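Trainee: Listed next: structures, encoded as structure tokens.
None of the figures in this text is laboratory data; all of them are computed from the coordinates on show. As the structure is a computational prediction, the values presented were derived from the model and not from experiment. Cβ atoms are built from the backbone, for glycine too; each structure is taken alone.
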Structure I
Amino acid sequence: MNQTGDDYFDSKEFHQLLEAYEAAVSAGEPVFMDTEELVDIADYYQYTYRKDKAEEAITLALSLSPGNCAPLTYRIHEALQQGNTQKAWQLLDKIIDKDEPDYIYDRAEILLCEGRTDEADEYLREVFRDVPEDEQPDFVVDVANIYNDYGQPERAMMWMAKTKHEDSNDFKELMARTLFEMGKYKESQKLFNELIDTDPFSTSYWNALASAQFMDEDYSEAIESSEYAIAIDPQDPQAFISKANGLFRLNNYEEALDYYRRYQEKVPEDEFALLYEGTCLINLQRIDEAILALEKALEIAPEDSPNVADIYQELAFAYGEKKDTDKALELLDKEETTDCDQVQLNLIKGHILLVADRLNEARKCFHRAVALSDTPKQTLLRVIVSFYDNRYLEGAYILFRKYLSHYEKEEHGNNTEGYAYMALCCYDKGMYKEFLDYLKIACQVNPRECLLALSHLFPENVKPEDYYQYIKDKLTTKE
């Protein structure tokens, strides 16, 4: 059994329990275990992406004890994941022991899922008043975890202030994850590094650190952290996806593709990996392979998946690259029936029409995108980049000049966007003096844009803020 990064699932005690269960199931013999043990086994199978086995274990648990809180909690969480709060309330009513902590948490979660946050908080505070003092810290931690799960880290932090647990790893991990949810990625990294110092073989800590580094746009460090997790457990899917995402952001599509596929082997029902497998293949100009991956992603994605719109968009890009413009636009028309971003949709339509040299139609889409946008400056930059991507170099150059001149005046010299893309355009046009002039500014004001636009021109070990100096050093050496 591979390490999971979860202390209990990786323990000798659980290994023995799981082996006994699997031996009984394999032999077709009765399973002599209590309900909570069966729920632990179902949780393990769910955690390791084996849904059929999880269903088998939880069904057995419910057959043995229909009113037990543990298996009903499992079912309640399933209902909430599907957004079915009516079913969740019905399942909650079946729990016999209403004093169980999980009953309390389940009730609060259903209220949160229905958007009744204040009501949930009042209910939890009312319960908290009667919790024995020695049990209050555990209650606080559980409640804070629930709020984090429902995207309310500020409330989680308020509950954590009710108790002191600073020295325990569990509390420190909760604090690190809460800071992460609040967007305080550097503070989160600091705590995960401290946790790693206490347990350097925890894949959970390394993966969490990689996520915080990724969100902080430190992609090289995120990749390195994911590699530590892979070294500890060479089969860890979370580490695979973390490394793949970092490589993708560094435009290393070939290696990213490999790790998305490794993840997909472990988690075949996750459309996210297939979506990015397809995106990598598009960037590698392996369009037919990309279409196969994206169509499979669309096939397995649940209807309410947040990835569906992106799958349609990438499929449209792929067909656009094949010059099958009608098919591409048909896919985008299907996306338009979903709750999609109209600005993004018009940008993509415009791009695909440019690929087909349908310039007038493309311009109409781009005009709509800018008109609809809450951030017209950023949208206009994306339009100009689309002209560049489609090799309208002279047109892109003129538009970049106008864009930079306009926003330099409007923002009194504080504009930071567009310089890296202008540098790239100048490079492709062979205008090397202007390339260096714009590159110098880009490195000073927006290293992240340098990474996105120019990383393919430089060795991986050169930081984006050092691109200009790297070229200057090269030129000096030649002289």
Structure II
Amino acid sequence: MKFNAEIEIFINDFVKDLNSGTASLFAGAGLSIPAGFVNWKNLMTEIATDLGLNIDKESDLVSMAQFHVNENRNRTKINRKILEEFTEDVRETDNHRIVARLPISSIWTTNYDKLLENTFQKEYKVVDVKYTNEQLLTTKPKRDLVIYKMHGDVNHPNSAILTKEQYEQYHQTHEPFINALSGELTTKTFLFIGFSFTDPNLDYVLSRLNFRFRENQRQHYCFVKTPILGEKDSPDQATLDYNLKKQSLIINDLKRYGIKCLKIESYSIITDILKEIENRYKKKTIFISGSAETYDPFLKEDALGFVHNISKLIIQNDLRIVNGFGWGVGSSVINGALEAIYSNPKRYSESQLILKPFPQFESGGKKLDELWEDYRQKMIAQCGVSIIVFGNKMKDGKIVEAKGVIREFEISAKQGNICIPVGLTGFASKTIYETIKASPESFYETPNEIFPFVEKLNDGKLTLNNAEKIINDILKIFKN
């Protein structure tokens, strides 16, 4: 999908932040509502009726919650509503799933529900959830990310931030959360999703950061849907003009806080943007697939040097490697990557090399073939590009094509990876090249950009040194 120049720039910049570990997310109610949860207005409808008010005429719902507590001297009904509405068995949305696959180390949210943490857990990530001051003092071992639920959690409705009095006292009762958020807003790039910027707590933090760091604010982003004539909130031209004017003023005001608004025509575009962010991030992770019992027609030393140099080039292009330690290939992948890393440790990092050796014994009630299939699926899912070399093994005393390498190609293609078989190395890589050659447009979004390189790599007269140069040219595409 094509995006306008402003969104293109945002995607490229946010992917850079993901790569540097400085990207974060702020999730508002708009992220959870599409999954089936209610918005604030629906949550407070019954409360408004009890107060003798019309919910459609009210905009200050925080004050309404306070009115209810004032009249009843308790918040039992509000607590019950939170439990009723936010403990429903709903499924996460595509947006939740995409976010959970991204390497985000922290997420802030004003939502009470557990959709975010549940989705991350489905991606086998260790989540450290914080919704009390005391929880900020502890660190969950081996955590992959922290979710800060600054307004509380559905399982503790009595302490959920909801009333006007709670908002007024938040800077005192939850000062550690404000301090933590202030720190993250100055060191990370935030993407606000499903947030209306009417939350008093966030306004408190942003206004003070604006005062402290007016000249050196970090750039943050949010999505803003443009009003369209005929929609519920813009039924006529006069109302549309009014809404557009007000939105323009809000967008300009958010610039004070370093928040850039990205205009979208529909909320579904957010999913498209998140998918593109994920795709571009994954393209910087290269899966090297291959196995070799023989390296014919090349000398073993030359063939291993070739694999070594490919791995080295990947690191030097600021990309990442994922490798399953394939027979006859894995050691060269490791050595090439480590040579690049240790030759310039200030520029390259060991985190660029991700090793995933295959399990060797049955476990968890699964046969080895089942374990390998699951393992391949998860390993390749981390990548956006698959380079395939050789692909042979010894079976019954004969050299045969490695079916595991063919399977890795099939998984890569199904997951949308850009597959680059080095056909001149023969066996599975040659078979895969012939498969792609029959229909390049089925495997590449832009076949005219990638396939000519792949075609050159199939030339049996090509030297390994020249093949390395071609692969380096390919890698530069993914680097930029």
Structure III
Amino acid sequence: MKVMKFGGSSVADGPRIKDAAAIVKKAAEKEKVFVVLSAMKGNTDLLIEAAKKAEIGDKGYKEIIDTLSDKNKEALQYLFNYKDSGFVLEKIRTYCEEIFNLLRGIELVRECSPRSLDLVTSFGERMNCFLFSEYLKYLSLEAEYVDARGLVITDNSFGNGKVLFKETYKALKEKLQNINAIPIITGFIGSTKEGITTTLGRNGSDYTASIVGAALNCSKIEIWTDVDGVLSADPRIVEKAFVVPEVSFQEAMELSYFGAKVIHPYTMIPAVEKNIPLHIKNTLNPSAPGTRINKEIQPHNRMITGLASIPYVAIVNVVGGGMIGIPGIALKVFSAVARAGINIIMISQASSEHSICLVFKENEAERAVEILKQELSQELLGKMIQDVEIIRGLEIIAVIGENMRGRPGLAGRVFSALGNLGINVLAIAQGSSELNISFVIRSKDTKKALNGIHNSFLG
């Protein structure tokens, strides 16, 4: 058994849905498949925009509903003969009427709560999965539309529901284990124990696929997207970037964190716990081998696996000779930032304790400086801390790979490559796992740095 998850770009319109259905049909001839779908590309954004308009009384939400309806009708007309499309068309109209009534209610009260927004955005997956399941039936395949609400059980953290795994696994097994048809399961959405619609947050459909695979102990989980697999670097920056045939769970998590085109880290957790491999495949190029993500990977001679980066970051330096040997300063710094809800991307501190270097998204750095100056006002007044300074226009580069562990001279080779290119490094961080060396450079040097290191290690 395996799970096949298709992202929004893979089911964006009629032609893409037709391609995805062909892939499902071919797979279903060989083994039992469970299909998880995202909404059509862009539809979730349209639903969010409609909800925002309704909340402020902007009747433009009606036009957005018309756009959603037209996108579904166009796909319908492409996929079905006219005489066979009546039932599906009527159901699409019913969905659109439900969305309109919901948005009309939001307009009347001038409020769109997280709970209401979850219900609005759930229609993207629900409409698409219904359409896809009916198209498989049209192709003479046994298929069944499965609404994940009532199966994926979460708490009431609307917008980012926390999955209750015991209840979820039990419900999924009872529903899916003995189903004879191909289940077409809504990604991204779930519900509370009371049946109130929730969503799973960013990359929620990948998460659903991982949960379904873990619940049913499937042999693998395929993530179908619009790229050939995990790339050694961003091909828009590094011309010689290539598809990496296999990466470990840890490498995939590191690459994902740094913005690489791969499954989001937390969505992998159920699969990792059950040791189920994931396979990144391209709907537009199904014959490509893709990338396998596994706990154990085959030995290879590459010193590093790939490069990734986070653009638009800034360094905030807390500097002061009075911090040396004084307990609690770091606690005050991190607590203040945490209370403000600002995420720290990277941390670096020299053993001299003279400074603490924090890296933030550039649009949050200014607020972080204000918060820190308030929190450390007494230390600034007493000259224990000289300054809280900010450096903008930076980018984090991460060098990632399992083979980096215990490899003497690797860090030296990385920084020698940068030195030969005349690139200055502002901050460095490396975890004890030796899986990742991260450093901060000026944004203007990013292309030169990525290409230089890629050429040095990956040819």
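Trainee: Identify the structure, out of I, II, III, from whose coordinates distance in nm of label points 7 Å out along Cα→Cβ at positions 9 and 425 was calculated to give 4.9. Before the final figure, lay out each step's value.
Mentor: On the way: I: 4.9; II: 4.1; III: 3.2.
Answer by label: I.
Trainee: Which one of I, II, III has helix-only ellipticity at 222 nm (-39500 (n - 2.57) for each DSSP H run of 4 or more, over all residues; to 500), as calculated from the coordinates, equal to -23000? If you can, show how the numbers build up before the last one.
Mentor: Working: I: -23000; II: -15000; III: -13000.
Going label by label, the one that fits is I.
Trainee: Out of I, II, III, choose the structure whose coordinates give log10 I(q)/I(0) by the Debye sum over Cα atoms at q = 0.06, 0.10, 0.11, 0.14 Å⁻¹ equal to -0.32, -0.85, -0.99, -1.31 when calculated. Before the final figure, lay out the partial values.
Mentor: Working: I: -0.36, -0.95, -1.11, -1.50; II: -0.36, -0.86, -0.98, -1.33; III: -0.32, -0.85, -0.99, -1.31.
The read-out comes from structure III.
Trainee: Of the structures I, II, III, report the one carrying the highest value of distance in nm of label points 7 Å out along Cα→Cβ at positions 169 and 433. It would help to have the intermediate numbers written out before the result.
Mentor: Values: I: 6.2; II: 7.3; III: 2.3.
With respect to distance in nm of label points 7 Å out along Cα→Cβ at positions 169 and 433, the highest-scoring structure among I, II, III is II.
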